[in-house]
Each structure stands twice: as C-alpha cells, then as structure tokens.
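What follows is a set of structures to go through.
We did not get these values from a lab; they are worked out from the coordinates using the rules stated. Note that the structure is predicted; figures quoted are calculated from it, not measured. Cβ atoms are built from the backbone, for glycine too; each structure is taken alone.
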Structure 1
Amino acid sequence: MLQITPTVFIPDAELSERFIRAPGPGGQNVNKVASAVQLRFDAAGSSALPEDVRRRLVQLAGRRADQDGVITIEAHRFRERERNREDARERLAGLIRQALHRPKRRIATKPTRASRERRLQAKQVQSRLKQQRRRPSDD
C-alpha cells in the first residue's frame, strides 16, 4: 500500500511494477541486471482518488501519462533495484500530493488608473529614446 497522506493511500493492486535494464553507463553489470523500475498507475481508473484529483493528476503527469490516463514513471537513478523502486513510488506519491492540492481560483482584476498612466508614460519615454537614435532626416 502506497501512503500519500494520512487519509489517502493507493492499494498495491492498482500499481504495477516492471524491472528493466537501466540505460546509460555502468559497465558489464548494466547489461546483465534489471535494476531500473517502470511503475505504472492507472490514474483514470483508480477508485482510491476522487474524480477532480484524477483529472489534475493526469494533467500534472504530462508526457508521463498516455491517452488512457495510465501514468508511467521510470526510475534508474540508483544501482540497487529496491532503491529505484522506492524512488519511483515516492515520485508518484509526490505527484499525487500535488494533484490533491486544489489550486486557488484566480480573480480577474482591472489595472488601476495610476498603473495605466505609468505604463503609457514609460512607453512615451521609450518612444522618445528611439526617435533620438534615428538618423536625422534631410528636410
């Protein structure tokens, strides 16, 4: 069971792990030992998370999520299989914690009169500077 918060957890039945050979340098050992882990979690079909959290999670996962809402996390930072397994699980838990946080709704505001005037004043100053850089005309 993957504990996310004191009240939210993901059952092991919803996670699938596959051990693969790690990419990159490592000598002879890297070609023989499957120490990297590929953790898959079906976020769209998970019963442990509410609907809004599932949508945010798939959106946060970005390219790690496929069209069906399955999130794949690959971990190959460490040489040991168990440490890579813990790393992948912790990264998934971090992603879910982020999705659990509901973003604040943005309230549209209008710029103040003073800020509009400052902006226009700055544009006039910039315009004068550019006019002074121009080559004088032959009038």
Structure 2
Amino acid sequence: MSVDIPATEEELLAMPDEDYMNEAQLGYFRRLLLKEREEVETTLEEMRHGLGTAESSGDDSDRAASEEELRYTLRQADRETRLWRKINATLDRIDEGEYGYCDETGDPIGLKRLLLRPTATLSIEAKQRQEQQENHFARRRGGQ
C-alpha cells in the first residue's frame, strides 16, 4: 500500500489531530531529515577539503589569521558533526516509532515545533522546564 506523503507544510498541518505521526507524516519528516543530513554531509565534506588545502605560509599576521580561520572552521565542523549525529538519532526514532513524542512526558511534541526543529525530542513545555532548571543551576553556581 502506498502512502501519500504531504508535499508541503500546509498539507501536513491540514491533517486532523487524530492522524498525528501517521505514515504520511513520518514519511514527510524522514524526507526532510534525509535532505538535511545530505546538506550537512556536503558542508562537512567542503570543510574537510578546505582544511586539506589550508596554507600555513606567510608572515606572522597571515599565520595568525589562518589559525583563527582554522579554529572557526573546526568549531563549525564540530557543530555540523553534532547535528549530523542528532539527525541520525532522529531517523532511528522514526524507525523505532518514537518520533514526535516527548522523551520526558510521552506527550506529542507537535507538528509546528517539529517543522521548526525536526530533531526536537522534548515538547515545548518540557524544553522550557529544562531551560529554567539550567538557568537556576547556572545562577546558583555563579553566586557562590
């Protein structure tokens, strides 16, 4: 049996609430995540290529500028690698039937939130609680 995967966000959002995380919606997010993973992989490959061709000659200011650019590229590569891992973990969640539901509460995360952040694992309420706790602990550490 073939499932019609929504082509647009509007089609996805027009689906009834009782259809939450049906095959069509899962297919939409799988396609979205696979596209995003491909973009991340392309970016990482470009970074690897750029690192391989980086120059280290020139005067001290040229070398300093090159080193700063290298640090920036490595930080960006680290962020992209973390995103790549998160996308893969999210694709696993789709395969396991856990996608779209909050890790903390088990409640639906919601289509609008998933469209904004397809790798989300927490509902907006759970994420806000987590951030409040992090801020609370950060303030307590800073005040000691």
Structure 3
Amino acid sequence: MNIEQAFEKSLIEFESKGFDGIGEPERVLATIWAVEAEVNNGGFDQLFYNTAGDIAFYAAKALSAIGAHKMAGITQKALDLFGEGGPPRDRDERVEALESISEKHEEYLNKLDYEFTEYPDNIQELLFTYVQSNF
C-alpha cells in the first residue's frame, strides 16, 4: 500500500467510525492529514478553528509516531497555548479559547506556522517508512 492509499483508508475509517473507533495507524495518518492541510492553508489558527481541530490534541503524538520530532515539537508549542489539557475537542469551546489566545499570541502563532511549513523533517520519507511498517 502506498502513502496515498493509506491516507485514503485512514480517512474513510475515521469518517465512518470516528477517532476513538479506529486503530493507531489510522489515527496517526488522519491526524497528520488534518494538521498538514489546515496549517499549510491557513496556519494553526485555521487548524484550531475548523472541525479538523477536533483531533488537534493528537497532532504532536501523531507526528512523533512517524519520527517527525521537530514538527511535533513545533506543533506541541501551538497546543500548549491552550494550557495543560491542550485544545478542547469541542469546537465551540476551542474557538472561544482560540479567540483569546490569538489576540495575545498572534505573532507567536505566525512564527510557529512558518516553522512548521518549512518542513524541518522529511515528512514524505517518514510517512513512507511508517506506511510500509503499519499498513
């Protein structure tokens, strides 16, 4: 199975069974898909604002699982802005918290967006290895 097929399988499983109903490899890929799509399109603000943010709490763990430790660290810094529990899984609660965070930390979030989109880890290579080992 190639990376695209593994992502597709993971996203279909996620859509039909929900995050808590799928296996670890599917959680990892579904989360990475969401994080990359949102952060590349509109930054961490967008990730947390949109429904993809429902699984943002898992983002650093997912990136670490494939070996993208630098990107996981950047992501963890964004998650930490929500406090010890990270971003709420409930969108309304998360958006309310995000509005307060964005006002105080806009420049910092922009810096994290830039660092993430510079891809300090070779995510394609790491994903290839992860897919080969888990699918």
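For Rg/Rh (Cα atoms, Kirkwood Rh), which structure out of 1, 2, 3 has the highest calculated value?
Structure 1 comes out on top.
Taking Cα extents along the principal axes in Å, for residues 60-123 alone from the coordinates of each of 1, 2, 3, which one would give 56, 21, 18? Walk me through the numbers on the way to the answer.
Numbers: 1: 62, 26, 21; 2: 56, 21, 18; 3: 34, 23, 17.
Among 1, 2, 3, the structure yielding 56, 21, 18 for Cα extents along the principal axes in Å, for residues 60-123 alone is 2.
If distance in nm of label points 7 Å out along Cα→Cβ at positions 20 and 36 computes to 0.6, which of 1, 2, 3 did it come from? The partial results should precede the final answer.
Working: 1: 0.6; 2: 1.9; 3: 2.8.
Derived from the structure labelled 1.
Output the label of whichever structure in 1, 2, 3 has the greatest value of FRET efficiency 1/(1 + (r/R0)^6) of positions 84 and 108 (r between Cβ atoms, R0 = 25 Å, to 0.05).
By FRET efficiency 1/(1 + (r/R0)^6) of positions 84 and 108 (r between Cβ atoms, R0 = 25 Å, to 0.05), the leading structure of 1, 2, 3 is 3.
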